[in-house]
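The following blocks contain the structures, represented as structure tokens.
Please treat every number below as a calculation from the coordinates, not as lab data. A quick note: this is a predicted structure, and the numbers were derived from the prediction, not measured. Cβ atoms are built from the backbone, for glycine too; each structure is taken alone.
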Structure P
Amino acid sequence: MGRWSGWSRRAVVMSTLAVLVLGVGAVAPLAGALDPVTEGSDSRVVLSSGRAYVLHVPPLLRRQPRLAEGRPVMVVLHAWLSDPENDARSTGFNRLADRDGVLVAYPEGTRRSFNAGLCCGEAVVQGVDDVAFLSQVVNDLRARGAGRISVVGFSNGGMMAYRFGCERPDLVDTVGVMSGTLEIPLCRGKIKALHIHGEKDTAVPFAGVDYSERLQAFVRGVPTIKAAAPGSDITIRVLKGYNHRWTEPGDEVDATDEFWRFARMRPAS
């Protein structure tokens, strides 16, 4: 009886140890799986109008979607003949979004163009209402919990950022423009904008041009924009020696970081 009792105690102890060892083996990989999302993701959001935008969701918000509530969102508008994928790659906004845990949206232009007023491409020819489209994008982002909305664009996208901010200042907190200009006669609302422009830009000349063969439109001179936007707070920075392009790693100026900081995209810790 005593012998069997001793064996039973040993069996219980060994069984308990086995469970503990197996438990450690089971918990170890589970611990690594508790927080498995380390990369952002892109999805194409189709609105009720049939128009669409690409939404970049950073790792933090993929893990905890509720944290999107009240956070700022950056809406990035591509250049004429470009697209969301190219702009995401060339600007690098997704990297900052992943770092800071905020959403970035990339609306798709009509046949790769936005109707910014006088420019550009098929969107102007068709008379596309891109102000209404971007309003839809903002409303969809609001439904996802978005707080402040900042709009930034390059070239034709920058022109559209100006137009949207000027016509719907109630929806836009800040406007960022890289190598664009204002292509409507007058800014109806007061905006806060940062405009960065290359001194040697020949596609959208800083001084403007009466008629651009390339864009098939009048191009307003950047120095005259403030007069066409009374009451607005517009900061214009000229990049010496730069042509028509987004800044690149190694450049003296990092436009992506400048616009990000201007829009106060990094949530307070």
Structure Q
Amino acid sequence: MAATDDKAMPLLDHLTELRRRLIYSVVAFVGVFLVCFYFANPFFNFLVAPLAGIWEDAEQRRLIFTALHEKFFTNIKVAFFAAAFISFPIVANQLWMFVAPGLYKQEKRAFLPFLIATPVLFFAGGAFVYYIVMPVAWTFFASFEQLAAPGGIAIELEPKVNEYLSLSMRLIFAFGLSFELPVALTLLAKVGMVTPEGLAKKRRYAIVLAFVAAAVLTPPDPISQLTLAIPIILLYEVSIWCARLMQRQRAAAEAAEEAASAAE
């Protein structure tokens, strides 16, 4: 039977080690948060860029805030989200350093790809919504502006900074989490909780759930909902392929173990 890399530790030592890793993670997050708060305006300007892109030919377009403290707390939220994203590799590394000594070598090799794929897929989802979904969605919403009719008044878009941030981060997190679907289903397939055959049979239910999730997580317009539902469906198909690959690897490992046992 394979042994773990390190010797067994008593419970008190495990708790001490956990506290140390948590302290490192919190200190890293707070340090990054303070830096991000200093650069909150450039971060917010980056989030506003898709909206500024559709207004580049317009004059005197602006975002507003209507409460004295609104922009200050918006900057805090921007710094929090940016710090959470930037400090994630540090926090994940501390988690890995706490968990890794208790894993067998083959378990480390199996778990490490998922640890790497998680932030990569989340970043891919965020990039997808920022560069593809936001410009299309913002153009759609801005199209509801109206020129002043005779005897009427013009209707112009003047977003509030806190509402714009909330909507942008809601979309980024929705797409980021949705892009984690292959990781979640592949892990479930690895431990035997789901099978590729079962996932394939439930494809029609997955499609329905994808559109339900898109309706809940995105603004109430068909463009945003389709741009989330379609990637979820495609990622579900990728998950089935990954589950098949994981099933083949598990079958090959079991066959190798049986051959080794028979040889003994």
Structure R
Amino acid sequence: MVDDTSDERVGEEEIEKSRMPLVEHLTELRRRLLWSVVAFVVLFFACFYFAGTFFNFLVEPLAQVWEGQENRQLIYTALTEKFFTEIKVAFFAAAFLSFPVLASQIWMFVAPGLFKKEKMAFLPFLIATPFLFFAGGVFVYYILLPVAWQFFASFEQLANDGGLAIALVPKVNEYLSLVMRLIFAFGLSFELPVILLILVKVGITSPAGLRKKRRYAIVVAFVAAAILTPPDPISQLALALPIILLYETSILVAAYMVRRRDNEDAAEA
């Protein structure tokens, strides 16, 4: 039989030794945030140098739709539009690349106040967060954008029967804003399993509770898709359906977590 009391007492002693006065806590927090800001600033200037390459990468799905068509182009109508567009590209790229640094600094600030069991419980969620956000961005870039751009480009029309020609000539700023809005919408939506599993982990909800609220989750998924995506059915369905799938996956993983925790508690007892 495991002596949980002695292990807990040892853990409390370790935490007691690692306690710091409030001023030292604030100093430590400032130091962690400073490292995060420095990492972001350094990555921002590096990303600004390669902003054109990043933007060309984001335009590639549209370029594939226009493949073989000559005289296709994106335009900017203000003198400063392209410059500020590249600043936005650098900002978004630096924010994404510096997130692991920010997450690690937050973890190093919080971890000394946690028991070993608590660290092992929450570390997987911290690691999964950037990977799920990245998965959402990959889904947008490789699956949604080619289909959506093909759909929007189909509304062009030729000048025939006395009608005027209608051609798609996107602005660089509007294109970037739309792409980044989709990437962030899907990236944040793909964090749903992390949020739900943490709620199950701390006892706020349960797999049975998630199943009971399934119908409400479906409604919320379509409402969120309508708010976060452009007003077209392709983008809205492309966001709503993965959210529902992630919700169902979270229920299965939560049930496994609860079953495993019950088995461990029974073994320790």
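P, Q, R: which one has distance in nm of label points 7 Å out along Cα→Cβ at positions 67 and 147, as calculated, at 1.9?
Structure of origin is R.
Here Cα extents along the principal axes in Å was calculated and came to 108, 42, 32; which of the structures P, Q, R was it taken from?
Label of the source structure: P.
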